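The structures come next, written out as structure tokens.
What follows draws every value from the coordinates through simple rules; no lab data is involved. Everything numeric in this text was worked out from a predicted model, so none of it was measured. Cβ atoms are built from the backbone, for glycine too; each structure is taken alone.
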Structure I
Amino acid sequence: MRTSTTAAMTTEEIMQVALDLSGMRDIPADSGVHVRGDGIRRIYATIDCDVADLLLARELRCDAVLTHHPEGTASLHGWTLTARQVEQMVECGVPLDRAEAAIQRRMHSVELNSHVRNYGRVAQAAQLLKLSFLNVHLPCDVISRRLITEKMAPFQQPDSHATVADIIAALQEFPEQKLAATEPKVRLGGPDHPAGRVAVAMAGYTNGGLEVLKAYFEAGVGSVLMMHFPEADLREAREQKLAGNLIITGHMASDSIGINVYLDELERRGLEVIRAGGIIVPR
């Protein structure tokens, strides 16, 4: 989108906008400025980034590429942020020791997978192309979770008789959800089941997997919202006949909610933003 006045920013200033919007003081482990730059007026924004995106950005005469998912060393260290899910579980009534135990299996798996990543490939290409490059992950996810949590607030009232279908309808009020080719899916439970208390299990680097889901249900949560969930864990959850609702909101749609808030603010500050790479753009 082209703005009427174009102001120049540095990569650090672009990052700071995300921190301010999400209420964070420091750059989290899953985000970072990988090739710093200044005088940035036009940026190419994407959910995922490969070398092809860098070349397209250069072809479009962009000064910087802003990607959502972790790149560079952020993709190595982001797994530490899965620990944020402990606090989220405790807020929903999960005992602290149960929450800490529940996240261990998933945290171990994510760390193992992170260790084998070719973490420097895209960042090195950006450096060779002399293209400023940064990724902003957790701050955008925090914004998405905040907005989805606010949307779920009416269902948290003691006198609420909401069903899972009501949750789905509320999610689809977001333009990003309405425009997405995917739609929220009920992977456990059913649309006519009572919603009960709702937990928005997001902004913890990735999903928490089976043990985290079980911990929520054990604490009396009726419906858990996640962006995605491992197939093997879902199969195990069904075999164990877990009593509760698991609603998968959709990865790209849910990511786009927070990303668009961030990009809108950058445009208000005078940057020209080209939204690409899977970002669902509200019409």
Structure II
Amino acid sequence: MNFGALDPECAAYDSALFVVIPVPYDLTSTYQPGSRQGPGAILAASANMELYDEELGKSTYRQGIYTAPPVEVDARGPEHMTAVIRRAVADVLRDDKIPVLLGGEHSVTLGAVQAVKAAFPGLQTLQLDAHADLRESYQGTPYSHACIARRIQELCPLVQAGIRSMSEEEALFLRSGAVKTFSADFILDDPDWAEKICTHLNGDVYVTIDLDVLDPSCMPATGTPEPGGVSWRHLLMLLRPLAKKCKIRGLDVVELSPLPGQVAPDFLAAKLIYRIMGYISG
């Protein structure tokens, strides 16, 4: 199944601007596993989207969207899986295309950022998430989903938004100023929140979206849902001006753990990805 259930002429690799890379991996998930089912659920939901984007007034799929085969899982652990993902994303970047990863848990982001950073040395990363994910190590590995932001900030400047849950260790680390973090409360309370976040991002940007950044009322299908999250419209209010200001070189949407009988979260994830593609393609 390809993203959007596109006809072959719009889903061919050679002419595609975007390459969708399913990564069905959740080996380090710790509360509610199931995000390995996320890519398949997103692809299934995408087949039922209207491909004309009513906000943008265009049919984004005409830019070309190729869906790669799912990345083969390396069960030896997240460090090995990071290398697999890095190679897959690097191949896409060499062909001047934009990688779009479907998680899978949040640890899948590291390999993608490594590859994009190698291609664009001035890279910055925007993390939209409920959790800081800044632990040095978690459950015996520094490559856990709970450590992803800590590893990213070692590679490139990191801006976080939507944060509303962290450990004491992470709170102490944030005091160092190594990461610029905006809480969910800041987004909900400050009328100029989107502009203020965008001021910290320039040039080449990678966007990673953990779906638990959204409030559980609209996104219950995540491994670790947190109350007090942002809305669909908040995400669009940030991502549209970001795409105008910066070059989004790659993105991922992670941590969808599908719920039997509830397809709305799957559809939200699929439409969010398609909308961001529209923003990027101008």
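For helix-only ellipticity at 222 nm (-39500 (n - 2.57) for each DSSP H run of 4 or more, over all residues; to 500), the calculated result is -10000, so let me know which of I, II that is. The partial results should precede the final answer.
Values: I: -13500; II: -10000.
Going label by label, the one that fits is II.
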> Suppose you compute FRET efficiency 1/(1 + (r/R0)^6) of positions 174 and 270 (r between Cβ atoms, R0 = 25 Å, to 0.05) for every structure in I, II: which one lands on 0.15?
Replying inline: II
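Given structures I, II, which gives the highest value for relative contact order in percent (Cα under 8 Å, 6 or more apart)?
Values: I: 27; II: 22.
That would be structure I.
When Kirkwood radius over Cα pairs in Å is computed for each of I, II, which one produces 19.5? Can you show the working numbers first?
On the way: I: 19.5; II: 18.4.
Clearly, the read-out refers to I.
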>> Say we calculate distance in nm of label points 7 Å out along Cα→Cβ at positions 70 and 262 for every structure; which of I, II gives the highest result?
In response: II
